[in-house]
1. Quick check: 3.5 is what I get for distance in nm of label points 7 Å out along Cα→Cβ at positions 65 and 137, calculated from one of 1, 2, 3. Which structure matches?
2. Name the one structure among 1, 2, 3 that Cα extents along the principal axes in Å, for residues 49-120 alone of 35, 30, 21 was derived from.
3. State the single structure among 1, 2, 3 that was used to calculate helix-only ellipticity at 222 nm (-39500 (n - 2.57) for each DSSP H run of 4 or more, over all residues; to 500), giving -9000.
4. Can you rank 1, 2, 3 by distance in nm of label points 7 Å out along Cα→Cβ at positions 25 and 81 and just name the one with the largest value?
5. Assign the value 70, 41, 36, calculated as Cα extents along the principal axes in Å, to the correct structure from 1, 2, 3.
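Please treat every number below as a calculation from the coordinates, not as lab data. Since the model is a prediction, treat every value here as computed from it, not as a measurement. Cβ atoms are built from the backbone, for glycine too; each structure is taken alone.
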Structure 1
Amino acid sequence: MPGCGHDHAPPHAKTGKSRVAILISGAGSNMAAIIEAAKAADYPAEIAVVISNNPDAPGLALARAAGIEALAIDHRPFGKERHAHELAIDAALRLRGVEVVVLAGYMRILTAHLVRAWEGRMLNIHPSLLPKYPGLDTHARAIAAGDAEAGCTVHLVTEGVDEGPVLGQARVPVEAEDTAETLAARVRTVEHRLYPETLATFILQRKTAPV
């Protein structure tokens with residue numbers, strides 16, 4: 001009611017920033033990079049919540065230390081009811097007005113339900129230059145193939161594993177003495193730059209896209 005003195009606008013309506021949720025399962029190094037980027041006044045996203053399927057994920061404590069709500073929605077009590085676990089996650093996201101979901105080391109294969117519910121609004125980062133090497137052991141596979149370059153890819157999540165449209169990539173050279181571990185460490189460094197940058201670009205493009 002005009003003149004009532006109460007402001008009922010949600011926080012993102014005041015800031016103009018999109019509300020983002022980050023899903024993690026472990027340490028959350030990419031999560032930490034996005035949280036750090038989001039501290040900038042001109043970053044187009046605010047981190048509304050961090051959710052993990054693992055109550056012991058170190059990333060939860062990192063998020064809380066940054067002043068961000070961090071929830072554990074443990075998959076284990078749900079047993080084989082993967083859909084029911086995802087319904088709980090979906091409810092938590094919607095309750096908090098989340099607009100974009102970011103997977104950052106979330107080690108659960110999603111069902112079609114959650115993927116479709118957030119189609120076009122869910123991002124993932126994969127440690128290869130997709131479409132090369134979807135799935136696991138990407139660095140060892142790149143070395144075994146004799147590739148000159150490796151890297152990482154941010155893509156939209158679709159029902160096919162690591163098959164969604166590519167939003168951004170970063171490349172690193174494969175050195176002659178590389179092991180899977182040394183290559184992974186070098187790729188991880190560029191992940192921490194690529195993911196926040198690509199997320200920002202994605203959100204800005206969503207805001208300016210015709211309805």
Structure 2
Amino acid sequence: MKKLLIAAALAAATVAAHADAVQTLRAFVRDVKTGRAEFTQTVTSPDGARKKTSSGRFEFSRPDRFRFGYEKPFQQTIVADGQKVWIYDPDLNQVSSRRLSQALGATPAALLAGGSLESDFVLSNGGSQGGLEWAQATPRTPDGPFKSMKVGFRGAELAAVEIVDSFGQRSRLDFKGFEAGVALPADRFHFTVPAGADVLQQ
């Protein structure tokens with residue numbers, strides 16, 4: 001009887017911990033207005049045979065302003081200024097841009113830096129894995145570019161995001177040294193087209 005009570009208590013504690021991941025995600029979107037971190041991104045092919053790794057820095061300021069600065073192995077900058085998303089590839093000296101409303105929707109960037117959550121995603125418990133508590137965020141639009149997303153927290157700290165796209169490709173962002181509520185200059189989310197760069201409007 002005692003063993004059954006202990007098992008039931010452990011099971012209840014596990015369910016509560018998983019439920020907390022969803023609440024932690026809600027609190028993150030509601031309360032954390034700015035943040036920055038280093039990141040490592042690992043992209044795995046649908047068959048699991050091929051992996052690509054890149055790294056850089058991520059910053060955001062709600063609503064709808066963020067900056068991904070890829071540094072290795074190739075440089076690339078992605079900036080959302082509240083109106084448009086700009087992608088700059090210095091090797092090609094090429095810039096592409098599109099309206100924020102078209103570029104975001106139910107995407108990882110919208111999840112992390114957007115102003116809405118419940119309207120774009122169905123939230124559920126993702127369980128414990130790798131020392132993190134995960135919240136599952138399934139886009140409400142079934143024909144979008146992503147099948148599912150998971151957001152991992154270490155306590156209340158954002159630790160990882162894992163995405164599976166419509167082709168079965170898996171991308172994982174692991175964050176290091178996440179800082180919440182930091183003062184970020186407004187010009188971090190302003191993009192100026194470099195001289196001579198080709199600009200593609202989408």
Structure 3
Amino acid sequence: MKKTAMTISYELWGKLYLNITNKCPCACTFCLRQNDDGAYGSDPLWLEHQPDYDEVIENLKTRDLSSYKEIIFCGYGEPTSELDILLKTAEYIRSVCDTPIRLNTNGLANLIHGRKTEQDFKGLIDTVSISLNASDSKAYMAITRPKWTDKDCFAEMLSFAETMKKYVPNVILTVVDVIGEEEIAKSQAVADSIGVTLRVRPLET
């Protein structure tokens with residue numbers, strides 16, 4: 001049974017993570033939320049309701065935002081699903097501290113909103129980390145399981161990553177280390193082809 005709470009922010013490894021929505025257009029096979037209520041010992045990340053901007057800011061005002069190494073939009077949903085809240089929250093953080101801001105995303109914001117969104121992040125996000133998950137479209141669709149089965153979501157994600165280089169200082173594609181050396185090498189080639197960094201991360205982080 002899912003436990004619900006209003007864990008809008010949670011601390012890990014000296015960083016602050018923002019859980020602004022549970023909405024997500026994907027059902028990734030490896031996603032933590034498939035099997036648990038929280039992340040790495042956090043309180044439950046299933047939200048009782050969708051918080052509005054005021055609720056998010058009220059929560060952030062209980063934190064010393066300047067004390068963290070990084071503030072990261074990453075929770076039990078795709079942060080860009082609530083794009084307006086994300087952007088306004090980033091603006092607020094920028095107004096009160098200089099802590100670097102990162103967005104962890106599936107890179108499908110343009111499909112979610114039916115328009116190009118990359119320019120919206122200019123001046124607000126320092127790093128965008130995008131889940132590559134696989135080195136080709138067929139494998140990507142099988143692993144990520146997005147709701148748009150009639151679209152090339154792999155190509156959409158890569159286009160988003162490449163375009164984001166114009167607006168965000170650091171753009172990273174990520175894969176988990178359990179995919180094997182051959183797949184990691186292919187993923188590196190994909191990242192190289194659009195001129196962004198590949199991060200190979202442990203499955204548990």
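1. 1
2. Matching structure: 2.
3. Checking each candidate, the match is 3.
4. Biggest value here belongs to 2.
5. This figure was derived from 1.
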